[in-house]
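The structures come next, written out as structure tokens.
Rule-based calculations on the coordinates, nothing more; no lab input. Keep in mind that what you see is a predicted model, and the values were worked out from it rather than measured. Cβ atoms are built from the backbone, for glycine too; each structure is taken alone.
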Structure 1
Amino acid sequence: MDQIILVINLGATSTKLAVFENETQTHGAKLHHSSSALAGFSDIVEQKEFREEVTVKWLTSEGIALESLTAIVARGGLLAPIPSGTYSINDTMVEQLAQGRYGKHASNLAALIAYDLSQPLGIPSFIVDPVVVDEMEPVARISGNPKIERICIFHALNQKANAKKVAHFLGRRYEDLNLIVAHLGGGISVGAHKKGRIVDVNQALSGEGPFSPERVGSLPTDALVHYVFDGGYGKT
């Protein structure tokens, strides 16, 4: 039986959607949301119904019935650190993402919408390589302060996907290659891929590493301390 799969990837101001028939993409769209459209939401999770409605309307406009889907796959959000892979969405995951237990980010919404749409249809829903994929080696967790350990939050899905594309292009197995992969977007992450695992990468969510359109990047400690105290800034 052919597999008809809906893929949902949510960003801060966009909803990216695609439908695959087995391994072939048959439909796709990147829907942008204006600041005014999102201004009425005080919290990321409050956007769920709006983003879900956008998704259903797009499917309808493309002539794709929800009942024709056999699975839904979503970008994974902020969860506890986990290895790279594909994970079934369940009640526990939904609760953690909705509550923002490990942080709030637009990527949290994709799994919530996938689960919400899949349940009445009786079909499975999954996340793949969420932003909390953690394969870092112990030495990569060491920072310059013994009380501060480096953590791993980055663009794992895009990093893994493009590394595997390169491996395919080279006619090699991803697990046999050593690669440096850079994701350049609103945030930037640069990862060291060693034999199929990302063993070191900058924490892109908080802006560690290169500065980018939406992140200030790593700053000189002395200058940052003076900036905060001289400017009278508090923790928030």
Structure 2
Amino acid sequence: MEILVVEDDLNIQRLVRETLEADGHRVRATADGNEAARWIDGQVFEAAVLDVMVPGRSGFELCALLRANQEIPILMLTALGELTDKRYGFTAGADDYITKPFDPEELVFRLHAVARRYQKAVVPVIRFGDVTIDKRSQQLTIGTTCLTIPRREFDLLHQLASFPGRVFSREELIEHVWGLDFMGDDRTIDVHIKRLRSRLEGTDAIEIRTVRGLGYRLETQS
């Protein structure tokens, strides 16, 4: 993969670069957020590792900029471990957090895990146990029961199911499902989630979980 790395600690930047290159990836690295923003504007990346506190555009801003243009795995690499900072990152569109200091192997494992979620997203038919979510027909099947559900509900379920385990904020889900021009209340998401949970009561294969203070994620049966 072509991976963007933004880290102003040059020792850590070198460690991240060498770790990712050893894993077979191509890396473009910078210590400056403004330079990274210019690269994002003119280049397509396949993944990104972003430090939160860098000169120029912050990691949060770069994450949001990437999300506005590309659907790629994004890891936030930071010394900040507070819930508030994680909330900002997830709201901006981050897939996962790694707190410094970190084991290089953990970086690789987490990147692979997030990348697998994105690989699943391109499949038009998503299956978990007895649940089938068919993007082509816009139908949800649980066991032998086929349900045609309202489009917004289906799109919301498909978005969550495309990235199992990933936390989506209400703002992200509104952007993905309703679009940036949505003028309603973000509690609309809560209403649709409640309806989806009711429809999924007949299966143990998947469950939509609330992540307090952050948003929602879809969990699958182990």
Structure 3
Amino acid sequence: MAEPQFDDIAACVFDAYGTLFDFASTVARCRDQLGDKADQLNTIWRAKQLEYAWTSSLMGRHSDFWHITGAALDFAFEALGIEDPALRARLMQLYLDIDSFDDVTPVLEHLREAGMKRVILSNGSVTMLVSATKHAGIGKLLDDTISIEEAGLYKPHPAAYRLAVDKLKLPAHQICFLSANGWDTAGGAAFGFQVVRVNRTGQPAEKLGVGPVAEISSLSELPALLGL
């Protein structure tokens, strides 16, 4: 077992999309219909989804993540010249029934057995998160699922991260925050969490001047990191 790098951690807080749930799986399940446009669609859809979320917060015109996800998909369809209402409906439904990564359930079970609190903190709407956790069968393994809708501001705004502190009634430094998204790890670190990046695809470190204290390529590495 690796030497633990964290002391006094009382809870693990997980980002959802890209960390627990594989957003690329949605498009992958429609690859037969999308053909050579599948990868482009996945890239544009995700990029616009994040762009619209951040922009809505900056403009002070909040819109929930389900609406934003649909608007981003509409942009991607138009950019790629796709006109197919049935395919759009299928992709949106698949986003509700999104696949989790294979390492998620075993790690959540391990953390539960070790007595570590387990929480999701996501930009996703309540409806999206309820559906995703139900589809993955992990709802019973979580102590709470927090949507930023309660703050009305998207991560990486500090108000979004503060929801976890308030719900758990723990100081930020006792929370291990995990995300696959570099911008999210920077936001969590700036807020004061002990941050681990789940770098599933080997992306380079972000150049934002603040970031994670550790990096893993799979959630299966987390228990050893925490000394559990």
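Match the computed value 13.8 of Kirkwood radius over Cα pairs in Å, for residues 36-115 alone to one of the structures 1, 2, 3, and report its label. So the calculation was done on 1. Given a value of 10.0 for mean count of other Cβ atoms within 10 Å over residues 140-147, calculated from one of 1, 2, 3, which structure does it belong to? Answer by label: 1.
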